[in-house]
Each structure stands twice: as structure tokens, then as C-alpha cells.
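In the part that follows, the structures are each spelled out as C-alpha cells.
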Structure P
Amino acid sequence: MKKDFLSIIDIDEFELESIVADAMRLKRLKSAGAAHEFLGGKSLGMIFEKASTRTRVSFEVGMTDLGGHALFLNPQDMQLGRGEEVRDTARVLARYVDAVMIRAYSHATIEEFARYSTVPVINGLSDRLHPCQVLADIMTLSERFGDLHDLKLAWVGDGNNVCNSWILSSALTGMEIVVASPDGYQPKVEVIDLARARGARVSVVTDPAEAARDADVLYTDIWVSMGDEQERAERLRALKNYTIDSRLLAQASDDALVMHCLPAHRGEEITDEVMEGPQSVVWDQAENRLHAQKALLVRLIAGGMPATD
């Protein structure tokens, strides 16, 4: 039976731990220059409605590393761009490739594609969720902290798709999530309710200092996401006091880490000083997109990695 990855809670706690362990193993293999072509002869279709740097490169390089092939598919170059229905494209692509990754404006598009696809579908980003990013982030924190239970992550800024995925992930990791966002920019109530129903510890405040107090991780993202450009001036006004700077970082634990999923608008949601500082793990996060997604691909397409290197 095929398994999709549309949300971080499409996997359970055991699967999350297994994927992270596999990702660390794949990272070691790549660092050592050792072959790890676990997906030889397999193909990944990649549909991009939105522009991408990290998602496209990490999936494409990842499939090459694994001995497979990735196809970049721009909807404007496909019949999707001429009005073909999502369900029809899903049925056809599933007969050509072994999995599909979609980066879409609407989460509903990805859900419909997965409903009609007979091969695994991966959410590469939607307006609602970004589970691949959080999977890589969890790997990054696991490398630094080991066990994540009882760590506190403070999200500062817009309660967007990455924030939603972090809230849901807390049901798997045992981390406490405190979101600091102004009214009108807070995460979706239904996402919070779903996470809490699964035992997550999630709270939402308006004061960044309150969220950051004694936090083990400070996390932020751009204030103007793709599709929100017409709201730029309004968003900058609403979020102007939600910058992660040295003063806010001082409220966190002494060894707190700073995360940002990129791209960053330095001087807005994060200062250059903090982003380039010793507590930043931004570049580790970006690199780990490659390793975490490779582990995910092997699990979804091949059922998991072989027992030995």
C-alpha cells in the first residue's frame, strides 16, 4: 500500500526516529564518498508551481545520489498549464514515475493529486504545511541535542506553513512549541487543535520576549511569503517588533540555537549579526534538507534502507 507524505503527522514517532537515523547514515555515506544507490532505476517527478532553490536542488541531487532520476516539471510546460485536471495528471504521472513531489500554492491541489496517484506523493511546500523543511530541522536539532523531548522551541513572527508543521511535529517529538505572533498572523486554530488532540504542548502569545524566555531554539521565517507580496507593507508594519536580534536571543537559554528555513530578509525577521553568529544553525538546516529527503525517498519508494552499509 502506497504511503504519502503530505504532513509531518503522516508518519508516527517511530517512523520519524527511523527516518532521522537513516538521514544521518546517508549523510555519513555521502561525506565518506561511499556509494549509496538505493533507488537505482527509480524516477521522481517534481512539480513546481512556486519558485525554489533548496527544495529543487536537494530533491534532484538526492535522487542522483541514490542512483535514480528526477524530472523537473513546470506546470506551464505541462498540460496542467492548459487546464488539464489535477486528477488526470496524477493518474498519468503515476504510470511513469515511482513518486511525485509537488510544491504548490494550494494544499488542496496536493491532496487531490495524492488522492488519485497510485505512487507516493510528497508535499514539497503548500500554503498550509511544509513538512520536508521540518523533517530536516528535526534532524538538525537531533544532531545537536540528541533527545528532543522537553526542549522548548519559540517561533517568532508570521504563523505560516512552516510554523503549522512545527506545531504538528510537537506531537511526535515531545517538544514544547511557543508561537509569538501578532493578532491576524497567528497559526491556524485547527492546526493547533489537531496537535493538542495528539498530546502536543502548544501555546500562542503576542510577546516575543515571553516566547523566547529560556527557549532552547529560536525560529523565524520571512514575513512576506510567496503569494503574499501585495500585503508586504501591511505585513512589515504588523511584524516590525518580531525580529530575532541579539536582545531577543539573550532571553533564551545560553546555548540556544537559532533557525531559519530560508530565504532570509536580513534586517527584517532576523538580523545579520544573529544569522551569522555562533548560535545559528541555518546552514546545517539547509544541508540537511538533502539528507532527510533522501531518507524519506528511500522509505517511500523502496520501503526503507538495507540493514548494512
Structure Q
Amino acid sequence: MKTYRKTTLSVIVIATLFLAMVPVLPLSKPYFFYMMFWITMASAFNIIYGFVGYLPFGYVMFYGVGTYVTAVLWSRLGVPLPLAILCSGAAGLVLSLAFAPTLRLKGIYFAIVNFASAMVLRIVVANLPEAWAGGSFGISLSGAYKPLASYYLMLALTVASVVVGLWLSHSRLGIALRCIRDDEAAAAVMGINVSMSRLKAWMLAAVIPSLAGGIEAWFTAIVDPDTSFNLMSTAKTIVYAMFGGLGTITGPIFGAVFMYGLDDFIWGRFPLLNLLVLGVTIIFLILFLPRGVVGSLIQRWPGLRKIIE
């Protein structure tokens, strides 16, 4: 019962926060939209790395496929955008199954193969027939540009991603994933189906960014290979999630809100220092806050886990 109350409270707080931003949308729509986008990406990444311990350096490939599936279905086949976005989630699911054999690898080997997979996928998409994928110039969705509708859809996905994280944290699957992360051999001895549990987490972590990519394509009304498969998106997702605290629910949310706010401030005033700040943040996290802000607070005061999870 406590778990459901905590879940309901978290959902109400998040939804109320972003709904309260609606009155100022004409002035600051992109800022709040991308804040929700990064919360969603960081929360989804937390499923595969925070719970399972697998670090996908090519995580952007799911987002990129989501953007292109949405754009191609709408612009080339005339599929309504909401349905095209749902199909982008299905495409992410199929892609996760296609790359499921890479889950047999561990540590840096999995990370490198995943990184290479994202680069290969970017080249494949860029070299598809221009009549379908738009070539290096990409695809325009200007005829379907509806920023307010895409804002609310991203809000729904953000809340859903947090709810999934909360459910996973208290479910049998979440407990199994933590066991696998801490000691895979011991988890197998205890009767946990390691391969299936890991695959379920991988599929969940793939569907959410694919949907986010489809919604973001609707919001920006243009997609291209360089933006959709930009590896900097993976780097920011990792840093945002790590800053807040991997393996927690509120950690990726806090990290995304704080780091995106800082990133937006630096980019708007000192664009040349943007990557410098990102690099310094990574060094600071590794040296002083390896568990992130929320994770470090919980480690220092375990009683806080009842309040922040």
C-alpha cells in the first residue's frame, strides 16, 4: 500500500509541475519540453544501467530510430502522427530484440559493441534512398507542426517513464535485476532467469527513448542523421542520470532537471564552454560523487530512502 501511495504522489507532483508551466508556454515551450525529454531519457537509461549494470554507449540509436520511423511513416505513407509515434515505440522494441544477442557480452565489451552498433545504424540510415529517408538532408514534418500537442504527449511519456521506474523498483523483476547486477552467478543459483530478466529490462529501456524520439520529431518538425544519431545525446543521458544517482527513481529526475538547466544556461551565454562543463562534471562525478547526489545522500543517511527513492 505504501508503494502505491508513493507512486501516486510522485505522479501527481510531476504532472502538476509541468501542467503549471502551461501559462508560460508561449515564452518558454522548448525549455520545458526538453526538460521533460531529458527526464524521460535519463529515467529510461536508469532501467538498463542503474538496475542491470549494462552501459550502452550507443543508447542514442533507439532515439534515432524513433525519430526516423515517425518521420517516414507520416511523410511517406501518410500515417497519422500519433499512430506513427506508437509505431516508433514498436520499432524500438524490434531493434532491442535484434541487438539482444549483445547482452551476452559484459562490461566494456558490451559498451563498445553498442557504441559501434549506433554508428553503423547512423550510416545505414544516412545511405537509405533519399525518396524514403531524405538522405543527408533529412525529412521535414513542418506540415504537422503542433508544439502544444507534442508538449502534452511528452508530459504523458515523462509521467509514464517515472511510473515504470517506480513499478520496476518494487516488482519481482526489479529485485531480480538488482540481484543480477550485484552477482549474476548467485542470481542464477537462486533460480532467477538471468537471460529473460535482462532482456525484459533491455526492451523497456529501448521502447521509452524510441517513443521520446518520435515525439521530439513532431516537436521540432525535422529529422536528420547527424541530429538523430548524435552520440552526444548518449553522453548527456549518462551524465544526467549519473549526476542524480543511478539505481534510484528520483536521481535521474533531479539530475536531468539540474544538469539541463545548467546546460541551457551555459549554452545560451557561453556556448564554447558547454563541452568543458560537461567534461568537468564527469570528472567531478567519478572522483567525488560516484553514486550521484541522491545516491550519496541515501548512503550517508539511509533513513532518507523512505522519502527519496
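Read the figures in this text as sums done on the coordinates, not as results from a lab. Quantities reported herein were computed from a predicted structural model and do not represent experimental measurements. Cβ atoms are built from the backbone, for glycine too; each structure is taken alone.
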message = Of the structures labelled P, Q, one was used to calculate Kirkwood radius over Cα pairs in Å, for residues 78-125 alone, giving 10.6. Name it.
response = P
task = Match the computed value 1.8 of distance in nm of label points 7 Å out along Cα→Cβ at positions 246 and 270 to one of the structures P, Q, and report its label.
result = P
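Taking FRET efficiency 1/(1 + (r/R0)^6) of positions 38 and 278 (r between Cβ atoms, R0 = 35 Å, to 0.05) as the quantity of interest, name the structure among P, Q where it is greatest. Before the final figure, lay out the partial values.
Numbers: P: 0.45; Q: 1.00.
Structure Q gives the largest value of FRET efficiency 1/(1 + (r/R0)^6) of positions 38 and 278 (r between Cβ atoms, R0 = 35 Å, to 0.05) among P, Q.
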query = Which structure, out of P, Q, was helix-only ellipticity at 222 nm (-39500 (n - 2.57) for each DSSP H run of 4 or more, over all residues; to 500) derived from, given a value of -12500?
reply = P
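Assuming 139 is volume of the Cα convex hull per residue in Å³ as calculated from a single structure, say which of P, Q it is. Before the final figure, lay out each step's value.
On the way: P: 129; Q: 139.
Of the options listed, only Q reproduces it.
For relative contact order in percent (Cα under 8 Å, 6 or more apart), find whichever of P, Q sits highest and give me its label.
Numbers: P: 20; Q: 30.
Once relative contact order in percent (Cα under 8 Å, 6 or more apart) is tallied for P, Q, the winner is Q.
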query = Computing log10 I(q)/I(0) by the Debye sum over Cα atoms at q = 0.14, 0.18, 0.20 Å⁻¹, for residues 182-293 alone gives -0.77, -1.10, -1.22 for which of P, Q?
reply = Q
remark   = When Kirkwood radius over Cα pairs in Å, for residues 150-205 alone is calculated for structures P, Q, the one with the largest value is Q
